[in-house]
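> Structures follow.
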Structure I
Amino acid sequence: MTKFRLILAAALFYALPADAAAVLPWQQAIAPDALIAQANAVEARAKVTVSDGLSYDTFVSWLDNERAIFHRQYPERMVTLGRDGEFYWAYDGNTQSEMSAIGGYITLGHQFHAFLLRTEDFIISAPDYTDSEACDCRVARMTLKTGQSVSLHFDRASSLPIQLISDDGQGETITTSYQKWSDQNGYLLPGVIEIEHAGRTFQYDFVDITLFSQPSLNGNLEHASFRPPFDRLSAEHQLIRLHRDMIDAHIESNIDLMANIWADEIIQVNRGQITVNRRDESLARMGASLKRRKHTSYLDLERPRVRLSADQTMGQVYVRVHAAGNSVDADGTLGEPFEFTAAWQASFQKNDGRWVMISNASSFQ
């Protein structure tokens with residue numbers, strides 16, 4: 001782990017072709033490939049000063065492009081914003097509400113690591129490069145998964161980023177400026193960023209940041225596991241939370257994240273067959289499967305769809321995911337790669353105030 005001062009900025013989306021990473025010159029300016037490859041997750045704190053006199057503290061945990069938490073601490077209250085796959089939420093201490101993907105981009109996007117070090121994870125296609133008319137810069141124009149177009153201006157000589165220009169989806173421009181670059185533990189990083197948006201300027205001064213090479217949602221990231229209390233969620237948001245717990249169980253190879261979700265008896269529909277399984281049997285099979293596979297990604301391809309009964313005691317969750325990883329040999333070494341796209345429908349029933357999954361029907365593409 002390394003700690004250093006910096007300012008965070010930019011975005012949270014994905015997926016550049018694998019061979020396109022080499023065409024991101026600002027990454028080479030910031031740190032060697034080997035060092036960047038170690039920075040898989042980030043946790044940081046900053047003080048923010050706004051041009052209208054407002055000030056507040058922030059702290060953020062960015063685990064990957066599926067999971068992020070962003071806290072704004074005011075003197076009298078704290079507001080938290082989060083991302084769980086293609087589901088974006090806000091929590092004011094009492095209730096959780098839903099944000100749009102654009103809102104997720106703006107509010108969770110103040111992360112230097114996420115965009116400048118991991119651009120290839122968040123954009124759709126390779127950047128289009130042109131010369132800047134405003135400075136002695138190159139401009140990389142990129143399209144995010146949200147459909148937004150962003151332009152990153154970086155110095156022609158040093159390749160260090162100068163500005164990131166994007167839009168907020170409502171006709172306003174967001175201009176993020178990087179300042180006070182310095183060497184911090186092998187990374188060349190900005191000490192300050194300024195964000196200009198809708199007539200206001202936000203200056204971020206970071207107190208510290210920690211980069212992790214072995215992140216874990218339920219492990220060493222202090223704030224990544226913070227979520228609103230389950231009983232404060234609507235029924236719809238509760239079922240999405242349970243879906244995300246099952247996704248995280250695959251990413252972390254942790255069967256315990258599923259153990260309390262499955263009913264004592266589960267009906268499963270797959271490959272033209274209907275089977276009825278006891279909970280312990282299903283957990284044993286799933287645990288064995290998780291030991292044989294190491295998932296490197298398990299992504300929601302769209303926002304989960306939830307249908308509830310009128311009395312909200314029954315619910316269905318419809319999801320579509322893409323997963324990739326490697327098989328794991330008996331001695332623990334990684335074997336053959338795998339990749340698949342799947343959709344499924346999981347049915348839940350509320351028993352004594354607790355949701356349990358009673359059936360699952362899946363289809364693999």
Structure II
Amino acid sequence: MARSWLVGLAAAAVWLMLPVTAQAQSEKPGMLVYIGTYNGPKSEGIYFARMDPQTGALGKPELACKADRASFLAIHPNRKFLYAVSEVGEPPQRTGMVVAHAIDASTGKLTPLNSQPSGGRGPCHVSVDHDGRNVLVANYGGGSVSVIPIGADGKLQEPTAFIQHSGSGPDPKRQDKPHAHSFNVSPDNRFAFAADLGLDKVMIYSFDAASGTLAAHDPPFATVPAGGGPRHFTFHPNKKFAYVINEMGNSVTAYAYDADKGALNEIQTIPTLPEGFSGNNTTAEVLVHPSGKFLYGSNRGHDSIAVFAIDESTGKLAAKGQTPSGGKTPRNFGIDPSGKFLIAAHQNTDNLAVFKIDQETGAITPTGATAEVGSPVCVKFLNPN
């Protein structure tokens with residue numbers, strides 16, 4: 001008994017004398033938060049931070065990998081690979097790129113694997129289909145979308161599909177040509193939806209994940225109110241509804257989704273701003289809470305997160321107010337997989353702000369946790385455990 005007690009005491013003493021870093025490495029790592037950024041005096045590429053899944057506290061962000069204008073990120077379903085756009089594209093004859101990275105979940109570091117052309121200038125959004133076979137990318141400057149297959153090793157293969165959008169919208173300054181702003185697949189992987197700000201349309205394509213190809217679909221698109229400028233798009237977890245946030249119109253459009261036909265039928269368009277606001281504003285990100293009860297959208301200018309309750313029988317939204325986002329220009333935000341926390345990324349104040357989500361009302365309140373990152377524009381979560 002005495003010997004066992006002494007052995008235990010000695011082990012405890014050794015543990016207490018270990019450096020803090022060695023102690024931390026012996027514990028299970030927290031949630032990984034990857035942050036896409038624009039390069040500048042305070043940023044060199046893609047960063048990561050550890051988040052305590054119980055409190056939402058953030059560790060100090062570290063450089064995961066140097067990158068060139070890696071504004072938007074997507075994580076493979078197997079959690080081994082991360083894909084980032086590279087918003088090159090100047091001068092006009094150059095195309096953007098998509099870069100594949102291997103994830104080291106133990107350290108958070110990223111190792112570049114290879115890259116492929118995005119098919120157009122200014123790629124601004126990337127996603128991975130549900131089978132993990134393809135990357136889908138939207139080119140804002142080029143007004144186009146493309147599909148890039150993923151190899152078994154995570155590397156990107158040569159693009160297998162490219163579609164150039166055509167047309168314009170009613171605003172001659174911002175809608176003189178197409179501007180594809182996001183590209184997402186349906187829950188069953190059969191269709192792909194491209195929100196095009198320049199056309200006031202959510203383009204709809206038939207999608208074959210096995211071959212990585214796109215085909216014309218009927219109906220070919222869904223619309224938003226004229227001059228709305230659709231930006232980002234998301235499905236409800238029940239797969240019956242979908243939502244697009246309109247960057248120029250400062251609103252969210254709700255659709256009923258026909259999964260058999262791949263069709264979107266507009267239900268409602270609702271403002272993201274409080275009544276009477278007269279300042280300059282554009283919206284950015286839109287996400288449905290994992291519970292399906294709430295929807296959130298970011299306002300840049302008003303610098304807030306708009307909160308909506310979702311009627312899960314009709315898909316309609318009810319405004320529940322706007323909460324200050326904790327910085328300027330909330331370009332993007334993310335909701336952790338448990339639905340407990342929301343992290344807002346502020347492009348113009350170089351910071352992240354963490355909010356706790358009320359599971360009954362959807363209201364968000366600041367936790368007080370913040371982190372400094374240069375020009376953050378995308379937040380993605382990875383649970384390494």
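> By the measure distance in nm of label points 7 Å out along Cα→Cβ at positions 58 and 74, tell me the structure among I, II with the highest figure.
Numbers: I: 1.6; II: 2.4.
The structure with the largest value is II.
> Have a look at I, II and say which one yields 21.6, 66 for Rg and Dmax of the Cα atoms in Å, as calculated.
It must be structure I, since only it matches.
> Of structures I, II, which gives -4500 when helix-only ellipticity at 222 nm (-39500 (n - 2.57) for each DSSP H run of 4 or more, over all residues; to 500) is computed from the coordinates? Let's see the in-between values first.
Numbers: I: -4500; II: -2000.
Clearly, the read-out refers to I.
> Starting from the value 26, 17, 13: which structure in I, II was semi-axes √(5λ) of the Cα gyration tensor in Å, for residues 194-329 alone calculated from? Please list the in-between numbers first.
On the way: I: 33, 22, 15; II: 26, 17, 13.
Source structure: II.
> With mean count of other Cβ atoms within 10 Å over residues 282-289 computed per structure, which member of I, II shows the largest figure?
Numbers: I: 14.4; II: 22.8.
That would be structure II.
> Just checking, which of I, II has the largest value of distance in nm of label points 7 Å out along Cα→Cβ at positions 82 and 122?
Once distance in nm of label points 7 Å out along Cα→Cβ at positions 82 and 122 is worked out for each structure, II has the highest.
> One of I, II was used to compute mean count of other Cβ atoms within 10 Å over residues 66-73, and the answer was 23.2. Which one was it? Don't skip to the answer; put the middle values down first.
Values: I: 20.8; II: 23.2.
Traced to structure II.
> If distance in nm of label points 7 Å out along Cα→Cβ at positions 314 and 346 is computed to be 1.9, which of I, II is the source? Kindly include the intermediate steps, with their values, before the conclusion.
Values: I: 1.9; II: 3.7.
Comparing all candidates, it corresponds to I.
> Here's something else I'd like to know. Between I, II, which one scores greatest on FRET efficiency 1/(1 + (r/R0)^6) of positions 202 and 226 (r between Cβ atoms, R0 = 25 Å, to 0.05)?
II
> Additional query: Could you tell me which structure in I, II was used to calculate relative contact order in percent (Cα under 8 Å, 6 or more apart) as 12? Working shown, then result.
Numbers: I: 17; II: 12.
This value belongs to structure II.
Just so you know, all these numbers are worked out from the coordinates, no wet-lab data involved. Since the structure is predicted, the reported quantities are computational estimates derived from the model, not experimental observations. Cβ atoms are built from the backbone, for glycine too; each structure is taken alone.
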